[in-house]
Structure 1
Amino acid sequence: IRAAADEAVVLGCNVVGHLAAGLVEAQRTGDDTSGRVWERTRRMGVNSLAFRLAQHRRFFTLDADCIASTPQTDWQKNRQFLDLVARSGTALFVSIDPATRSDAVDADLSTALRLALDGGAPRGVEPLDWLHTTTPARWRCGEEEHTYDWYGPAGADPYDLTDAEPTAGVRDPIPTR
């Protein structure tokens, strides 16, 4: 693929990281984020960024997956993920449902895209509480420290087999057979 791509940029996806080094310019390092259920984005996107960040610019440009703006997801959560990815200097991909566009969403996107195109925060980002939580909330971004609120009022949803419906507050999210 690398030889056939000539000068095209190759984005690896579902490739074992160290085997992709030198063969792809960017690598999707986690499972898919969601435009329907924020919890999946927290688990897959934020955590992919936090726990695979050491590979960024060493093996390839890291891609923690898309930041979505959809009617089904809370923009206040997604805008935090957008901010962190932009500050990180990693690949920034967005998926915007036109129905969700507003002056505020457009302003957030503009700020994030400019920051990302400038290479992110000087010295990048680093999760600070990664040894003590399943999803780092405290991050060093350049010379500043930022705290993100990744959880909804009910906390983290139980991990279930689907992302079709939010499961916060459900007593038994695993279907019985």
Structure 2
Amino acid sequence: MRIRWLGFVLVLGMATACWGADESGKPHKVEATKLGKTRNVHACGNLFLAGQPTPEDIAILKQKGIQRVITLRTDGEVDWDEAAKIKQAGIEFVQVPFRLPDSLTDEVFDKVRKLLREHDRKPTLLHCGSANRVGAVWLAYRVLDEKVPLKKAIEEAREVGLRSRAYLEKAVDYIERHQK
């Protein structure tokens, strides 16, 4: 019985560690930071939110312990082979592309949220060109997975880079349809 209880406690502890909370159980705070020449960088625990990193910044990502890069950019938006450079540095590369508001689908939100739930175990950089798209998908994650109130999460998403009203509307609609 004791071993089962200990196993349950360990599993519960690992599960809560994946929700992006600090030692007090509160969601991590959003803080502006630097990653070389990458623009508009914010950290939230082991999650980095940013615009497009430069090829030179990949070594810095590795130094910061980033193990996964998620790009929201579509093929052809970058004039260098980002996937190859990231993989060459030993960092996992995942592309969840969308560009226009109509391409920001439930599938995109679902996939990004699933990946972001792992950021405490696997330090992650989520980026697009300017962090506008990042703000939209991160907003849904922040409210639905980290239980941050919508108003505060919108403020944070704007701080991170969300500027598009259409992306904001898509995110809020998704949140409203997926809240329990």
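Here, each number is a calculation from the coordinates, and none is a lab measurement. Given the structure is predicted, the values throughout are model-derived calculations rather than measurements.
Couple of notes before you dig in:
- Which entry (1, 2) yields the derived value 153 for volume of the Cα convex hull per residue in Å³: 1
- Here the criterion is relative contact order in percent (Cα under 8 Å, 6 or more apart), and among 1, 2 the highest value is seen for 2.
- Computed -7000 for helix-only ellipticity at 222 nm (-39500 (n - 2.57) for each DSSP H run of 4 or more, over all residues; to 500) - originating structure among 1, 2: 1
- Read-out Cα extents along the principal axes in Å, for residues 47-150 alone, computed value 37, 28, 24, structure in 1, 2: 1
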